[in-house]
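The next part holds the structures, each set out as structure tokens.
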Structure 1
Amino acid sequence: MNLPNKITISRIFLIPVFLIFMMVPLPFGTVEAAGKEIPIAHLLGAALFIIASTTDWIDGYYARKYDLVTNLGKFLDPLADKLLVSAALVAIVDLDLIAGAGWAAIIIISREFAITGLRLVLAGEGEVVAANMLGKIKTWTQILAISAILLYNLPFEWVSIPFASVMLWISVIFTVISGWDYFAKNKQAFVNSK
């Protein structure tokens, strides 16, 4: 297994650690920021999410630079993204960190299931679909939105800018657009299927 694939797998293994920081009551106390009591464990979880998210760029960079792109990597990389984003969204909804997160989570996770299904159909025909530019924009807008939410909209909270909310809905828009694009470009998978 090459280095980019190992980095991708490390992203998957960071997910349960991230969830422990977010979901398990840990005795780290709280910190006051922008008039809110924020659990330190949540801020550590946010940092872990951001670190895990950056591995998406790192594994892709190494895979392209050193010509280490593999079918396993094309499969694992988007899967790791989907697992990380889905876990974070479920934690955000469970902790009620932002208004509208339930709707956003349903749309985002539904799109991910649909695209995974499409990838499985295409894989059955011997075709592996790598993420395209819209898919990458979708992923990064989701990561920005989730990071802002997990950081309790800091530092934007101090100047009353609803950055986390705005980014959440921008990410939903890109989620829908990129999902539509994947299906439009691969509709032959359904036309040709028996």
Structure 2
Amino acid sequence: METQIVDIPFRLMDGSEATLAAYAGKVVLVVNVASQCGLTPQYEGLERMFAARRGDGLVVLGFPANDFGGQEPGNNESIAQFCETTFGVDFPLGQKIAVTGPARHPLYGALTRLQPQAIDPADGAMRARLAGYGYQQAAPSDVLWNFEKFLIGRDGRVVARFSPDLAPDHPVLVEAVERELGKLA
């Protein structure tokens, strides 16, 4: 029997082992993050969204990754400190993982398999910009860049995926989160 996405283990910043099952009945926004990326200011919007909606059942879960341009070179301790002191991040952070390639964490293998295409209101603008720098995804379903977002509903199913350049306050993302929060557990 195939492992369910909610049962795939990962480690939180404090070293404890966790799974998405710990967030059963909640809406979870999983984001691969990096501290030296042009999109790093999204931490602020993610924290704002988490603070505003956590009482309604929203969890933002960040996973630092150094897969794109070496933009997350730090260790877990320095990453956690940066997130807290620079952006006041209070949402849970997983330990640093790989989200692409042969070392890709099983959670990201499942996320990309279950939701192979991102919603991209900018019609591929970021993909084109990255191609201009010579970057191409290995496979179309691979995570494109830092700050790609996966939305998991209260029932534990992956319901949407959003391009990295789609900010946390973009109406398309906000509407999807609101829709999932409105569903009963």
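Each value in this text was obtained by applying a stated rule to the coordinates, not by laboratory testing. Note that the structure is a prediction, hence the values are computed from the model and not measured. Cβ atoms are built from the backbone, for glycine too; each structure is taken alone.
23 is what came out when relative contact order in percent (Cα under 8 Å, 6 or more apart) was calculated for one structure; which of 1, 2 is it? Label of the source structure: 1.
To which of 1, 2 does the computed value 11.4 (mean count of other Cβ atoms within 10 Å over residues 27-34) belong? Only one of 1, 2 returns 11.4 for mean count of other Cβ atoms within 10 Å over residues 27-34, namely 1. A value of 27, 13, 10 for semi-axes √(5λ) of the Cα gyration tensor in Å, for residues 67-138 alone, calculated from one of 1, 2, originates in structure 1. Source structure of the calculated read-out (distance in nm of label points 7 Å out along Cα→Cβ at positions 75 and 99, 2.4) within 1, 2: 2. Hey, distance in nm of label points 7 Å out along Cα→Cβ at positions 19 and 147 derived from one of 1, 2 reads 2.3; which structure? The structure behind it is 1.
Which of 1, 2 yields -25000 for helix-only ellipticity at 222 nm (-39500 (n - 2.57) for each DSSP H run of 4 or more, over all residues; to 500), as computed? The read-out was computed on structure 1. When P(r) over Cα pairs in 5 Å bins from 0, in percent is computed for each of 1, 2, which one produces 1, 8, 18, 23, 23, 17, 8, 2, 0? Label of the source structure: 2.
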